[in-house]
Structures are given as C-alpha cells and as structure tokens.
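A short reminder: the numbers here are calculations on the coordinates, not readings from a lab. From a predicted model like this one, the values you see are computed outputs, not experimental measurements. Cβ atoms are built from the backbone, for glycine too; each structure is taken alone.
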Structure 1
Amino acid sequence: MAGIVGVSEPDQRDWVESALHTIDHRGGAGQAIRPLDDATLGQVWPPAQEQFAIGADQHPVALDGEIHNWTELSAGATCPLEAVEAAYRESGPKFVGDVDGPFALAIAGPEGIFLARDTVGKSPLYYGRTNGTIYFASEVKALLGSDTEISEFPPGHYYEPGAGFVRYARIETQPTLDMTAEDTATELRSRLVASVQKRMESGEVGAWLSGGLDSATMTALARRQQPTLETFSIGVEGAPDLHYARMVAHFVGSRHHERICTLEEMVNVLPHVIYHLESFDALLVRSSIMNFLVGELASKHVPAVLSGEGGDELFAGYAYLKALEPSDLPDELVNITCRLHNTALQRVDRCSSSHGLVARTGFLDRDVMDFALGIPPAMKLYDNEVEKWVLRQAMAGLLPDEILNRAKSKFWEGAGVGELLAGHAEEAISDAEFAAERTLSDGVTLNTKEELFYYRIFRDQFGAELDLSWVGRTKGAPVQN
C-alpha cells in the first residue's frame, strides 16, 4: 500500500522528507511533498497505485488505499484523489461514510488537517499531537522523530480540527437473514465475485495461496476473471500448505510459485520482519515471517495480490467458536473482526508494503461483510461442527472437494513453522531471564519466551521507552507459566 505522512504546520519539508524516507519501502513508483499555508503533506506510492500522487488544488489530498467507487463520489471527477477532494468540499466530513474501499487519508481542509480511516482499519494510520501540532503517518517508525506520544488512529473515525475524533461507522451485527441455505450460498458467491472483480480492475493481480479455504476462494474467483493468474505459497519442506496450494493451483490452472524455507532463514529474517511489522506479539510475528517471505516472492512477479484475511472472522473459522452458544456467535464474530486492524491486517499490510506490493482483502469488502454478518450461526457452524459451512457451499464446484473439506489450520501451522520458533526461543532464553524480563516498564506482560525473544529484537530497533498501547495483541494467545 502507499505511505502518507504529514504535519499541521507549514515549512516542515525537512521533517516530511525524513519521515517519508523511513517508509519509502511503501513506494517505489513515486514520491510527492506538498507544502501548504498551514500544513505539509507527503506521500510515496507503489506501482499498483500510480495515480495516488498528492492531488487537488483547493484541498490537497494524501491517500493510502483504494477507492472502488470514486466515480460515484463526485460527478465529473477524473481520478480518485479529485473525487475525494470534491466529495469533501461538497459534502463535508460525512462523505467518508460513502467511500467503498480501504483507506487512510489526509485532506488539507479550511480549518486544518482532516484525517480519516476506513471502518475495518485495513489501511494503517498513526498520529501524535505536540503543543497543538498534529503529526500523522502510515507507520509508527515515521513518527519516532516527532517527539510526540504516538497513538493508533481508530478505524471508522475521522478527525477534524475543532470537532476532534468522530465515529462515522462501526462494524455491527446485522439482522438475521431469512433465506434458504441454497439462496444464501448463491448470494454469498455473487458478492464475493463482485468483490474480487473490484480488486482486479486496476491492473495485474496475483494471489497469496496457502491452500486453505479462504485463500483458495480468492484464487479460484480471480482465475475465472483473469486469463493468467500468478499464485504464491511458502512453507518448510513437507509443509501441508505446500501440498494443498499445489492442488488448488493445478485445479484452477494458475502459474504457481513456491518458496521452501528453513529455520535458519526464519531466524535470520526476524529483525527485518519485526522492524516492518512494528509488533512483538508472538503469534502475529510467527505468521508474519512466512507472509514476509512470500510477499518478497510475489513482489518479483506482480504489483498486487489477493489475500484471504477476514474469512475466519466472518464465517466462524476458529475452533474455540464451537464452544460458544449459537446466540453468542454473531457478537463474537463482530468482536474479532473489529480486532483485525492491528493484528492480521497489520501483518498483511506490512508483509506486502515492505516489498512495494499491494495486498487486497476480498472478504472485507463492505457488501460481503454486511451480508456475511447477517448469515445465521447455523449456516456458519453447521451442526456446531463444520466451520465456514456456507462458504464451503458457495464455493462448491469451484474448488477440489479436498480443499472444501479441509479443516482450519493457522497460517504458521500449515506453513510448517509449528513449534520450530518456540523451540528456538526456549533454548535462547532461560527460565530466570524470562521471569526477570517478562513484565515491561509500562505493565505489559509478555506471554511466552518466544514473545520475549521477539520483544528483545523490537526493543533494540524501537527503544524500551515507547508507550505500547498501539501494539495489537492476539486474543487468546497461549500463556507460559
């Protein structure tokens, strides 16, 4: 994805240039800095988002994201940035509620900098305020030199001087659909097809393919709409994901690429992964290692990829959900979907943008989400046993039966990472060291030796004095005694 930075002061070109330099990996196709009377904006953009240079004259816009319905936002607009500026000028802040697509944006408004972020938080955004000056950036590392307390910009909000933060949208449970299972599956397939189509309209797109149901769904639908599809998978030798990904690739007829990696490679790449990820959460880092490496592989072939994030949250893909009462399932699915912004979606963003790649998440399309959140629990957990049942029905005939019936496995499990990294951390950190270091200065408690192993790398890169409130933590992660 693109990278944006800015400050609500004029004549700050040096700071903006420095901040952009720290996230220039998000670019590769261009850079723009826009000095204004009361602000300075900056942007880098990758090849898949060439049209995203800071644009518009009256209210300049910096945008990280993709506006699928930009032609509908303002009549006569000729590009996404012009449409955003015109919609803001014509409708005011409320226009962000009409935007279809992931975005984090800044607009130099008449009262100062206007900021907004999409409802799910697919596009990252962080900010800080010092003596009335607001700084913002796509990644935390860009703000470390601003001498300000850093916070994550909340998804589904906009910020306007005077009004402050305003929630404009939220992810909520929807009224339960009154449809047959067959009609529900048909409608779900139709919405997924439309979602993939939106994400393939702006040029060549590949697909990350783990061999699980979610990534296989994106792959199968994309292959139907694109004559040649490049797919990418990764794992240690003999990993289940490699086997299933090959099966899907052969079935749909994609041009498949894979990377076999070793524990030594994973350990060696950890500093790069943690630097880009900006997290030490054990399960997030563990899954990001493979995602980072497959992102590097994909970036050599395509400018953008489809990714399957969101399928487990919308369709009840996690094992622990089977223990819930069916009546509690809709609220829990909303809860875990709302948590994606600084866990799985942060992984997807950083493991793609670190290589100048754009990752697109078709399950998190607004029309798919609205429909999925209204599907009855019994169609998601069939007989309280088969997870994502309705999605399996929607994809019947488009994927091999072995994939449709494959049980859920986490990315790091299916890729063969398993306990390799936990075992490495166990050897590297003694019980005494873990007891002495697991509680951080701000009260955060590290769950495992593996997490301490990652935190030490994080601390060496970002320092020990940061307020870590912006660091996401995986719900239900294992805790070591």
Structure 2
Amino acid sequence: MGPEVTGFYDALKSRRASIEARYRRLTPASARLALDAARVLPGGSTRDTVRRHPYPTYIRSGEGGRLVDADGRRLVDLWFNATTLPLGHADPRVVEAVGACLARGTCFYAPTGLETQLAREICRRLPSAERVRFTNSGTEAVMLAVRLARAFTGRPLVAKFEGSYHGSYDDVSWSVSTPGTGPADAPEPVAASAGLVSAADRVLVLPYNDLGAAVRLLETCARQVAILLVEPIANRMGLVPPGPGFLLGLREITARHRIVLAFDEVISFRLGCHGAQGIAGVTPDLTTLGKLIGGGFPVGAVAGRAEILEVSSPDRPTRVTHAGTFTANPITMTAGTVTLDALTPAVFDELNATGGRVRGELRRIAAGKPLQITGAGSLFKISATGAAMVDHRSSMTCDAKWEELASLELLTEGFFLTTRLHGCLSTATRADDVDRFLAAVERLLSGGTAARQA
C-alpha cells in the first residue's frame, strides 16, 4: 500500500476523536441503554452484527425508509435489518394483514393453510423450487439443507467457499471473516468461532471465483461431498458477484458427481422475482431462503427438487425430521405472502434501477480513490481497498477501521449503514434521501465538513 493510499485513509482516521465525540453528543440515550445492556448481556449485546464502537444506536421505531433512535433523531435506513424489509418499515399492507391475523391468534399446534400459500408463491417464483419446508431463520434453513443433502446422497462432506457466511450452524462456520490460510487455490478450513470441533471429514473449503481450483478440489473427494453451498452474490466478502461462467461451472461439476448444489439466497432473493438464480439462468437443487420471505418476522425456508425434499416426508421409514414450535406460524406466513405479492416485476425493476443509480453515482464520487463499489439490484457496498474485489482474500485487503469510521460519520449525518458500509434500498426509500446520502458520501470523501444531520 503506497503512501498516497495510506494518506487517503489516514485523513479520516485522524478525525476519529472528533467523530466519536460528535456521535456521543448526539446519542446520550443510546449510551445509557448500552451501559444498561452490559449489565445483563455479554458484551452488552445479544446479536454480534449490530455492535458498533463506541456503542450502537438504539432504535425506537421505524416507518417507511426512516428510523427514529432513542434520542429522537430521524435516520435514513440504508440496511433495513440486513436486507429483510424490501417494502420498508411498517408497510401499511403488511401491518393491516398482520393485525387481522394477530386478532385470530399468534400460533397453533396445527397447520393453518397460510404456509401453503407462501410455499406456492415461492415455488412459482424460484426455478429450483418444487417443494418447500419452512424454518425460523436462514441459519436453520442451511442446517436443514445440509441434513437433507446428507440423507439424500449418503455422504458426509459439506463444501463451501472461503469467505462465505451461511449462518451460525457448526458445519458451515468455517473460513468466514478470518484471514485465509493455506494456498489461495486450496484454502484450509479456519474456525469462525470458538467451540467448534474439527472440520476434518466434515467441511471442504473452496476458493470463490476460481472455477478451475474449485473443480480440482471437488474432483479429489467428490464421492464424499453431499452438498456444495454457494452465494450467488457473496455478502460478507463485500457483495462480490460470481465471475462469468462460475455458477454454470459449479452446476456442471455437481451434476456430474451427484452433489447437491445449494444456492444460499437468504439475501440474493431480493435481486428479482426469480432470485439470483433466475438472473444467472442456473438452477440449483436446493435454495435456502430467509429475511424478506417473512415480511419482517423470523423465517427461513429450504426450497428445491421434490425428490430431495421428500426425504423429510413423514411417511418414510427413515427420514430427516424437522419441527420447530414457531415454524410456519400464521403471523410470519401472512407477512411473507403480502410482501411477495407486493414485489411485482415492475416494482423490482424500479427498485433495482435506483440501486443501479446509487452504485453508479458512488463510483463517480469514488473515482481516483482507493475504494471499490460493488453490489447488484438494490444492494451496494463501499469497500476501502484499491484492489479489485473478486474473492475472500482480495476482500481482506480492505481497511476495516476506515470503513467503520466512515460509517460512524455517516451515522452522525443521519444515514444508517453497516459498520462495513453495506447498504440496500427499499420501495419506501425516498429519492431525496438518496440524493442527500450521495451528497454526504461526497463530502466525506472530499474531507469536507459535516452538514446538518437528517
């Protein structure tokens, strides 16, 4: 990294004390809530991803594309609970439908038929879906997909890509946000958490966007691999898209060796009516879903080929069992159905066009600076690196401290993104909020003084 690049990042870092001081002045109520939380929650949080230095902003309410924090500040939301709310907060259609459902009861020890409606809509939209089973989170969906694949193939190994996050299930919590070890074309599994047992005979880690290396590694142990999990757009790496032919090549190698190909579309399903697989023209065997299909309520699902999902059918003598007290509860099923009904092709076109405009303007603003702008559809990411973002190891060249501080400064200006500058849009995102956000980023990158908060 040359002195010019270092100097660009250092210019913002030199203002850390003043940025944090301004944040503290604006958020005293959040500071008090953070201190209170630390008395009963480990590290003051029960959800790692919402943590922020010096403390998180506590939210009181949300409506449309805006949030109101504990200090009464109005914030423009540009992450919508990790992409979960494509219609924005408290969408009137969802609120009305859920309210009517709530009056009839929240959950029952019986089916309601609402799960059938949502499953039917998922099958209509996803090229890979013939059957669906619901869960309560994306993590649970991945866990079930792995179990289904192992039962279907009779094989033990889970193959995943270095840098990809598939939830907190043990057998996929390897080589996520940790530095890569081993050769770039033959990564070694690295535990993403304490408390994991050995990856030996359970997990195979592959390099993302290196089809030749991935195929070679799969060929060496194909008879042991039950499932290959892949994100059609790699979120934790920085919304890195697959290279030309990458997903198709994975489809060919998995079909040849009867390995279950699973697309993790927990996030990428928001790219269009038919998900990322519809855009790519590649049909996996299974798809894991979550987030938007619950309309703001806890949800997950596995959708895919009937012969694989039927491994969990109750009339089979040896089967994959699956329960869950709140699985397919009527509130979630109602909110999910209303949300998908609202996401028509025309709505997606408009939402994605706005996302394209945001990425284009960010690239214009960032031109000549050691920054990368990635994403697709309504998703975008600002990454502090001069290197092209193609895989996990290139994403690890990012200056995470610069990204975190830039995110904090934007938050003091009233714009809510992740600490790594991931963002997304909703149908409720206002055009003037987009314009003000882009202007705030331009000021940030030019070293200008902060404008009045939103």
inquiry  = Quick check on the output: 12.1 is mean count of other Cβ atoms within 10 Å over residues 160-167, derived from one of 1, 2. Which one produced it?
reply    = 1
message = Tell me which structure, out of 1, 2, gives 1.05 once Rg/Rh (Cα atoms, Kirkwood Rh), for residues 120-175 alone is calculated.
response = 1
query = Given that relative contact order in percent (Cα under 8 Å, 6 or more apart), derived from a single structure, equals 15, which label among 1, 2 identifies that structure?
reply = 1
request  = Assign the value -0.85, -0.92, -1.00, calculated as log10 I(q)/I(0) by the Debye sum over Cα atoms at q = 0.13, 0.14, 0.16 Å⁻¹, for residues 104-239 alone, to the correct structure from 1, 2.
outcome  = 1
key: Comparison of 1, 2 by mean count of other Cβ atoms within 10 Å over residues 216-223 - largest value held by   = 1
query = One of 1, 2 was used to compute FRET efficiency 1/(1 + (r/R0)^6) of positions 96 and 360 (r between Cβ atoms, R0 = 25 Å, to 0.05), and the answer was 0.80. Which one was it?
reply = 1
ask   = From which structure (1, 2) was mean count of other Cβ atoms within 10 Å over residues 208-215 calculated, if the value obtained is 27.5?
value = 1
